Every structure is written in C-alpha cells, then in structure tokens.
Structure P
Amino acid sequence: MPDPLNSELERLAQGAAAQVGFAVVGVQVLSHRIPMTVQVLVQRTDGSDISLDECASLSAPLGEAMDAAGLLADAYVLEVSSPGVSDELQDDRDFRSFRGFPIEVQFRDAKGETVCSEGLLLERDDTSVHLNLRGRTKRIPRCDLISVRLVTPTE
C-alpha cells in the first residue's frame, strides 16, 4: 500500500532532481524499517543511468528540502539511487540489452483474452515483439501487449 506521504515527497524530489538535470522515476517510503527509509530512484532526463557520485550529489539538497518541508517528524534514512534493471522491459534500450534472454509475454489474443507465452526474446520492432518458442518465431503485435518481463530459466 502506498504511503500517503509519497506524493508530497515525490514533488519535493522532482524539484530537487530537476535542478541538477535528473528525473525522478519513483519514491517509496519504507515505514516498517527502523529508522524509516525514503527511497528515491532517479535517472538522467534522457533516461540513461547515473553514477553513484551523481546520486550522492542529489542526496544533500533533497535531504535539506525534505527537512525544510517538515513532512517527516521521525528519524529517517534517505536512499537516492538509480532504478537499475527492472524485471519488466519497457524501452528500446531494455529490448536491445536483453536479446536472447528468457521472457514472459502477457498479451491479448484475437478473442481479447489474456494469454502468457514464455520464450527467448529475439527483438522488438515498430510493430511486434519477436519471441523464440522452442525454435519457432512468434510475433506478438505491440498493440496487444500487456507486459514483457524477464524470467528465470526453468532448466
């Protein structure tokens, strides 16, 4: 369940990140930890990854903005990091990077029903995702896709 502070913290994070040329990908409050942890995921505005030093350069101004806003009465730990690799493939870079990897594709078939297929990612072009299913190529139209996720090989 999302923490009610997330939207306000995300607004603060977006303001601090924009000043140094970064975009906020997500904010999460882990209130079950002691002390509470606020995780802020950032990347460059062009979508590329940032370095550890760049994360550190955002940490101080963001921490100051959070303290000045007075949203968190209790002690907290601020973690600023890059989103890293996600299980779900979303952009062209992901699809290029994980060619040949096992994936699960969830899509709507001709009847409009949700179907899952697992195979090896061959490529994604302008119209389809190409999947190797036991030596045969299956093309799934991009307009029918629900999600494409990396999976752990079963063999």
Structure Q
Amino acid sequence: MTFRILHRYLGFFLAGIMMIYAVSGITLIFRNTDTFKQEVQKEITVEAGLTEETLGRALRIRNLNVIDNDGTMLVFEQGAYNPETGEAKFTAKELPVWLDKITHLHKATTNDPLYYFNMFFGASLFFFAVSAFFMFVPKSPIFKKGLWFTLGGILLAIIMLIV
C-alpha cells in the first residue's frame, strides 16, 4: 500500500517536471541546427588584436569564417570585428530565453546548483520505475505482461545503443 501511495503522488509531482524535461530534451536534439533559434544582434567588446582562431572562441562562434581582413576591420559571415578596439558587432542565433533556461536545467553539471535538482529528479525517476513493479501482485497476468513490456523496453534501448 505504501508503494502505491508514494508512486501515485510522486507521479503527480514529477509529471510537470517530466513535461519540462521532455521539451528541453527535444530541443537539445536540434542543438546543432538553427531550429527553435532566433537571430539576435550583438555588440560586445572582447580583447583587442585577436586572430581569426581566437576571435571565434571569444565570440563563441564555431567555425568562424573571415571573409575580409583589410587590417582595420575583420569581416566574417555573421558580422565584423575591430582588432584595434576589440569591438565586435554580429548576428547570433540563440534560443528564446525561456527555452534556453529549461535546456540549461537539462544540461546542469556538478558545477551548477541545479545539479542537486537533477540528482533528485533522477533518483525519483528510478524510484518511480522500480515502484511500478510493486503495484501489482507478482503472479497476476498484468504483472507478467508488464515484465514482457519492461524487457522490450530494455532490448529496444540496447539495440538503439548498438546501432
């Protein structure tokens, strides 16, 4: 009876969190594309005298491709950089603020306070999955069928990892 009650209320509690993780997970699948991203005009000042390689890192632009360098201005596909002043004006593609925040939640590491939330969420999901097996009598047909579905889920995950 205790597992049923814990499973029920934990399930209701986790439902909202799982919806947010689902949206951020789907968004992260497209992280190498511009899907969901919006163009944002940026004007920032970085270190002066940067080279093409170091400028890309400083502006956080992968594969920065310089089109023109006349000595006074470094022009690249997304904008321009003044090597004398360090001023850069460029167009970046970013997720909307709300979507960026929930993907940050999904990607939190041990260096982030959200790490504790992610640990709680992971442990709760593990309990949620294990407690599901205590919802039915082990000799019942539903439990036995549930074990087959569990095995199917495990096999599908293994196949997806191998392929």
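None of the figures in this text is laboratory data; all of them are computed from the coordinates on show. Predicted model only: the values in this text are computed from it and were never measured. Cβ atoms are built from the backbone, for glycine too; each structure is taken alone.
Okay, here's what the table says:
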{"read-out": "Answer label among P, Q for the case where distance in nm of label points 7 Å out along Cα→Cβ at positions 28 and 108, calculated from the coordinates, equals 1.3", "value": "Q"}
{"read-out": "Computed -18000 for helix-only ellipticity at 222 nm (-39500 (n - 2.57) for each DSSP H run of 4 or more, over all residues; to 500) - originating structure among P, Q", "value": "Q"}
{"read-out": "Which entry (P, Q) yields the derived value 1.0 for distance in nm of label points 7 Å out along Cα→Cβ at positions 12 and 36", "value": "P"}
{"read-out": "Highest-scoring label, criterion being distance in nm of label points 7 Å out along Cα→Cβ at positions 44 and 140, among P, Q", "value": "Q"}
{"read-out": "Source structure (of P, Q) for distance in nm of label points 7 Å out along Cα→Cβ at positions 60 and 92, computed value 0.5", "value": "Q"}
{"read-out": "Identity of the structure behind 17 (criterion: relative contact order in percent (Cα under 8 Å, 6 or more apart), calculated), options P, Q", "value": "P"}
{"read-out": "Which of P, Q yields 66 [percent of Cα pairs over 21 Å apart, calculated]", "value": "Q"}
{"read-out": "Parent structure of the calculated result 2.9, given that distance in nm of label points 7 Å out along Cα→Cβ at positions 20 and 124 is the read-out and P, Q the choices", "value": "P"}
